[in-house]
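**Student:** Multiple structures follow.
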Structure P
Amino acid sequence: MKALALIALLAAGISAQPKRKALVVGNGDYQNLPRLTSSPESARAFAQMLGANKFAVALKINVDADGLLREIRQFLQDVAPGDVAVFYFAGYAVQEIGENYLLPVGFKLRTEDGIEFHSYSLKRLMRLLEAKKLSAGMVVLDTEHTDPGIEKRFPDRGLAAIDLRGQDFVVAMSNLPGRSARDSGANVSRYTSAWLEAMTEPWLPLDAILRKVKQRVSETSGGEQVPSEVSTMVKEFIFDPKSPATIEWEKLTNSRDATALELFRARYPSDPNAAAAAARIRALEWEAAASENTRASIDRFLRKYPGDTAARAWITQADAAERASVEAAVLAAVERFRKANESRNLDELIAMRPSLAPERRRLEQSFRTIRSMKYELSPSGAPVIEAAAATVKCRLRVETKMDGGTPPPVEKNVTVKLRRHGDGWIIESVD
């Protein structure tokens, strides 16, 4: 009862994880700009990675202006305070007068209205997300692409520096502010590929992931492209967080405390490590039973684990050793009986075969007439042992020299019957 109460108490202490939500946009089929081959596939790959890390992902490919506005509005409605939210955009993005804009697939370089009417303001998105008071917020921008037409229309290259005003927020960009680089031509961009590569290492904090991404992209681009980020993260964030079960199991990695291992199994019966805990408990119990090294300790273990091969092997070996010991003791008793007969040692004979005690006087008289005796009692097979009784098939040959002459030798097959007596064996009959 105490163990169950402890389990319930510990389970109640496990806090609920914040919900994880993401909007992933990949724009590549631009109608009035050069097509971006990697953006849609980069978005798909990033969405898959987020999904594998327990994010509810809305993936949108080749979104126009109305669609971009609609999807971001829906995303903001879905996100609640305390959630973890990620917005990812792969495609064209530009800056104008210090403001950054995400371009939909229908964007035209030449329009009568300003860019803010035909794109989505990154600053607006950030302010709306910051207002949500998220547990963690991230904007990931895979916008390293450049184009002469875009550079002519928007002479300030790349994106402008980012201004964050909320806590626990990160804006990660595929290049330094004011810099741009050409598409690598790969199916998935080098920036998103670096993210996917960094994410293969479990339980890596976000700051370590961003550092690995910078290192990888700078290396593969020969320094032409250097990712950057602006962060107000206070709490550590891990995409692939350790579950409460994993955290507790790490504490039990080398534990030999069977009670603690049983509590782990009871609390997390469906966790993969529950099987490892059960295996270790079994190993500890076998170690204790084997250390005691008695039939009782092994039998106790087998009652709990009836199919255990090591315990079965111990029993088999013990049975074989015991049987060999019993057989040796039985054959030794037969040999003692033979020697006692041949030496005409009445005390030893009667000790070996108590039923001869009433015949002592007659045997004394008979032995006096014998000048010499050769008494052979040779087992012709292994003893048959049942509980406290045993039988041994033997060949009996008796040669005697008597005062009155030498009678013919006696030779026949006999069965020696024995029974256990204390720690030894005595002869009941030789027939």
Structure Q
Amino acid sequence: MFAAHLLPAAALCLSGCNRPVFPVFPEGFREFAYVANNTGNTVTVLDLVYLRADRTLNVGVAPVALAVNPTRDEVYVVNSQPTQGAGSISVIDTTKNAVVATIPVQRNPNYISVDATGQRAFVANTGSNTVSVLDVSQRKVIATVATGDKPTVAQISPDGRTLVVANRGTGTVALYTSTIPAVPPINTPTGRTAAAPLTLRSTFPGCAGAADAVILPDSSRVFIACSFAHHVISIWLAAAADSWSAKQDASLTSDHLLALLDVGENPTDLTMKPDGGEVFTSNRDSGSISEILTQTSEVGSTYAIGNRPAHGVVSGDNGALWIANAGGEAISLYSIADGKFVSSIRTGIAPDALAFSDPEQMLLAADTGSGDVAVIRTSGKLGPALFTILPAGGSPVAIVVKGMPARP
């Protein structure tokens, strides 16, 4: 069905060689996309240097999420295993493209985040109402912490001080103080014991169907999508007592609610600009996106964007927002600077998760309905366009990219 739209790389170059449509990689550079296939119990590995399928890895049952380690050559796969007593995390060594470990967690995990040091990961276990804390170097769970009902997100802040947990079942947001890297052991009457890696600090109600969360780059605020309503809540995250902001205003050392914002219907995904200046909600039931100004916690505008917008990604220059429309076969391109819809780019059926290659000359869309990955050329004489379709597996629902420079 896509054959008429696919062009070989050589033919594409003939139409615009003055501006390369794909990056020229240094010798030995490797870059791969990892695609979680929910009904296939596999991860498809795509070679982005040669634009071809590399291999398929068997993981656990029903993988639902992926995360890249920022300091180690590893990708983590969340296997929800809904009919089993526990879920698991598969560890992929990206230098070998092989599963090298499996870490058991609790029931029905569905989200993972990795801290900036690459040493700890946090897993939301929806079926057991817990968060698992992983030491990734030791390949084991080092703590399990109770949460509210059906946690869907466990997002660690960039500064590593706060873990934000969105509890879909109870419509609450829980904030935990993270002592990772661990504080020195505490002297007790029975000996020296390490401090708990997570301690509950605050809980905020009023976010029906809490579904997604983004934290600003300076770790000062978090925004949470309330998917059962038409709201996003904004929360100030307590500043460290010795920080500049706390010294200016002592009240900033406490978590507090900033705003309850009206957006479109059924906001399920939040996309933040790299500079943290704006957050965009994907409002599935109203076919729109809403723009949130993060420093003032205000909604700028809401724009029609497509059929059941699912996920978004913003370009590194903060200028372009790409939105996958799960109800159709297209990605919408929205100009942030101009505040307007630019174009619609064809994909496979029901595009969902999105990821850029480096340096953003390709955008990858996991097509849940057609079991493949659409490769979008983001620039060219005629503008963005579908370049090719690469095979994936059954119901691809998550995609991440990992690049590795040439080794000496």
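**Student:** Out of P, Q, which one gives 2.3 for distance in nm of label points 7 Å out along Cα→Cβ at positions 113 and 249 as computed from the coordinates? Don't jump to the answer; show the numbers that get you there.
**Tutor:** Details: P: 5.5; Q: 2.3.
Derived from the structure labelled Q.
**Student:** Taking distance in nm of label points 7 Å out along Cα→Cβ at positions 209 and 369 as the criterion, which structure among P, Q has the greatest value?
**Tutor:** Values: P: 10.9; Q: 2.0.
Going through P, Q one by one, distance in nm of label points 7 Å out along Cα→Cβ at positions 209 and 369 peaks for structure P.
**Student:** I have 21.2, 76 for Rg and Dmax of the Cα atoms in Å, calculated from one of the structures P, Q. Which structure is it? Walk me through the numbers before you get to the answer.
**Tutor:** Details: P: 44.9, 150; Q: 21.2, 76.
The read-out was computed on structure Q.
**Student:** Turning to a different aspect of this structure: Tell me which structure, out of P, Q, gives 0.00 once FRET efficiency 1/(1 + (r/R0)^6) of positions 121 and 273 (r between Cβ atoms, R0 = 25 Å, to 0.05) is calculated. Spell out each step's value before the answer.
**Tutor:** Values: P: 0.00; Q: 0.50.
This value belongs to structure P.
**Student:** Work out the source of 2.1 here, i.e. which of P, Q gives that when distance in nm of label points 7 Å out along Cα→Cβ at positions 105 and 201 is computed. Walk me through the numbers before you get to the answer.
**Tutor:** Working: P: 3.7; Q: 2.1.
Among P, Q, the structure yielding 2.1 for distance in nm of label points 7 Å out along Cα→Cβ at positions 105 and 201 is Q.
**Student:** If we compute distance in nm of label points 7 Å out along Cα→Cβ at positions 297 and 313 for structures P, Q, which one ends up with the highest value? Can you show the working numbers first?
**Tutor:** Values: P: 1.8; Q: 3.1.
For this comparison of distance in nm of label points 7 Å out along Cα→Cβ at positions 297 and 313, the top structure is Q.
**Student:** While we're looking at this one, here's another question. Suppose distance in nm of label points 7 Å out along Cα→Cβ at positions 153 and 289 works out to 1.7; of P, Q, which structure was it derived from?
**Tutor:** On the way: P: 7.7; Q: 1.7.
Here the read-out was taken from Q.
**Student:** Which one of P, Q has helix-only ellipticity at 222 nm (-39500 (n - 2.57) for each DSSP H run of 4 or more, over all residues; to 500), as calculated from the coordinates, equal to -500?
**Tutor:** Q
**Student:** Can you tell which of P, Q yields 0.99 when Rg/Rh (Cα atoms, Kirkwood Rh), for residues 89-256 alone is derived from it? Mind dumping the intermediate values first?
**Tutor:** Details: P: 1.05; Q: 0.99.
Matching structure: Q.
**Student:** So if we calculate percent of Cα pairs over 30 Å apart, for residues 137-352 alone for every structure here (P, Q), which label has the highest result?
**Tutor:** P
Just so you know, all these numbers are worked out from the coordinates, no wet-lab data involved. In this text the structure is predicted, and so the values were computed from the model without any measurement. Cβ atoms are built from the backbone, for glycine too; each structure is taken alone.
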